[in-house]
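In structure tokens below, several structures.
Since every read-out is calculated from the coordinates, none of them should be taken as a lab result. All figures in this text were calculated on a predicted structure; none of them were measured in a lab. Cβ atoms are built from the backbone, for glycine too; each structure is taken alone.
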Structure I
Amino acid sequence: MMKELTQENYYEDREYLSNSQFKKFMKCQAKALAIQDGEWTETQDEMPLLIGNYVHSFFESEEAHQKFLDDNRDKLISKAGKTKGQLKKDFLIGDSMIDALKDDEAFNKLYHGQPSDRVEKEMIVYGEIEGVPFKGKLDTVNLTKNYFADLKTMKSIHSIEWSQDLKMKVPASVNNILGFGYHGQMAVYRELLKQMTGEEFRPIIVAVSKEDVPDKELIRIDEVWLEEGLDFIKENIKEVWGVINYEIKPKACGCCDYCRSQKKLGHITTLNDLISEGI
């Protein structure tokens, strides 16, 4: 029998795999396992996550946003310079993102639903993918109209960038969705919702940019990309779960900060070997 997940035990739970955990092990199994075992500390800029949670909590509820402000007040306020005592610029942009959405009629109808709709915020979903217990949290689920939406903050939506995966120039939102594996995440959440309710749900991404004047879009991921994202997770999930449970020896990517810290010089590489790494 599967363990029931609640808002109280969700983040402490270690019996289910999460999408963020899966992505970390896909980047480097050795590093992710070292972090899991307390042998390595991740060093990364926490600001993008903080801004994302700042915006997310506002649209979850007044109580959730106030709790975020109370828990992170020291990180929100500038402590030096001309802006000492004021909200940091990153969060002023966060306010701009909130302003871009909060009075948008289409956004409010989608995210909050109609008065007669049954809508659940931060809904926990769980089940199995290829026999592996998997969990997730959905920003908003409309159980009446059978869709769910995930709010994604992005550097830009329409500025053109090079996609290493597609070998072509694409809008920045494409790189964001495919690069962060959001198509797989949405596909898994749809599958877990189906397992829990027996019904099909449509996934929608609400994208808002971190530009001084934020852009916004409602994005539907085409079925072909949902299938590709889910297939990728299915193909790798058993190996990842095996590494997490110490049943499979972790692979090292050889390039991350953890792998560099463990590196010992041995064989001599060639220029062609280095060139092939970028292909």
Structure II
Amino acid sequence: MAQGVMIVEDVEVDGSNPKGGIISVWTLNRPDKLNALNTESHKAIKKECARANSDDNVRCVVIKGAPPMEPMEGKRSKPHAFAAGADISEFAGKDSDDVRPFFEDNAWEAVWNLSKPTIAMVDGFALGGGTELALSCDIRFASERSTFGQPEINLGLIPGGGGTQRLCRLIGYGRAMEIVLSGRMVSAEDALSMGIVNRIVPIEDLEAETMMLAAEISKKSPHTTKVAKRAVRGALELPFSEGVLMERSDFVALFDTEDKEIGVRAFLERSEPEWVGK
């Protein structure tokens, strides 16, 4: 298990085929800073994205934030956070030339471009870059005490990790504009009603339910899962007619795979498919 600004734990999935499937769990590990994303956080996420893409055993990625540390005597505990934004201390005194290289090669896009399914497990604050990291994932589960928002306008800035674009595609122009222009925080309940999160889960069940879905996904054909993700993503990135053509092309191509034969045979025989991943 790797330590540092991000803890990485690979959890074996029982019943995965091909055998050896894992859920890679990434824990943002700066609880003293509410898991705010700094330069080292971005480097760690990008490194793990490269590994996940190249490792056939990684079937799903779960991203979460480390819980707050026990406070010193007489001190109040810090709140729970997925990631309370970027580390603003790194912005002071910087101009556009200083920050452009960082934002042109960032963790948000690395997560967004992962070929494997990704789930954000949000407990607590997910603000600014934290909301954008959650939006970069395919699925978002949140606890009841979670809070989202894009407060960059209060710093004289706008979201820089894809927030304006992904929010608009996810919840629509008007709601995205309200969140970005007001800088206000969005409760878990409002995030669910808007469609920012897939599900609100009681705090005590959040990890179990997130991992249950990750395991369910990880037991599907890993090849077909990649194709399915690419097809659904096409709805965001392609005109409708082109997206339908891409879906149809991918659907037809899957008829030449071993996993299609395995899946159809298992269905007809009422047995469990043993995927080979191709």
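Side notes on the structure shown:
- Label whose coordinates, when mean projected area of the Cα convex hull in nm², for residues 26-177 alone is calculated, return 13.5 (choices I, II): I
- Structures I, II, by FRET efficiency 1/(1 + (r/R0)^6) of positions 114 and 170 (r between Cβ atoms, R0 = 41 Å, to 0.05): label with the highest value: II
- If mean count of other Cβ atoms within 10 Å over residues 82-89 is computed and equals 11.2, the structure in I, II: I
- Structure responsible for 1.51, with Cα Rg over 2.2 N^0.38 Å, for residues 50-121 alone calculated and labels I, II on offer: II
- Here the criterion is distance in nm of label points 7 Å out along Cα→Cβ at positions 58 and 226, and among I, II the highest value is seen for I.
- When semi-axes √(5λ) of the Cα gyration tensor in Å is computed for each of I, II, the one that comes out at 32, 26, 21 is I.
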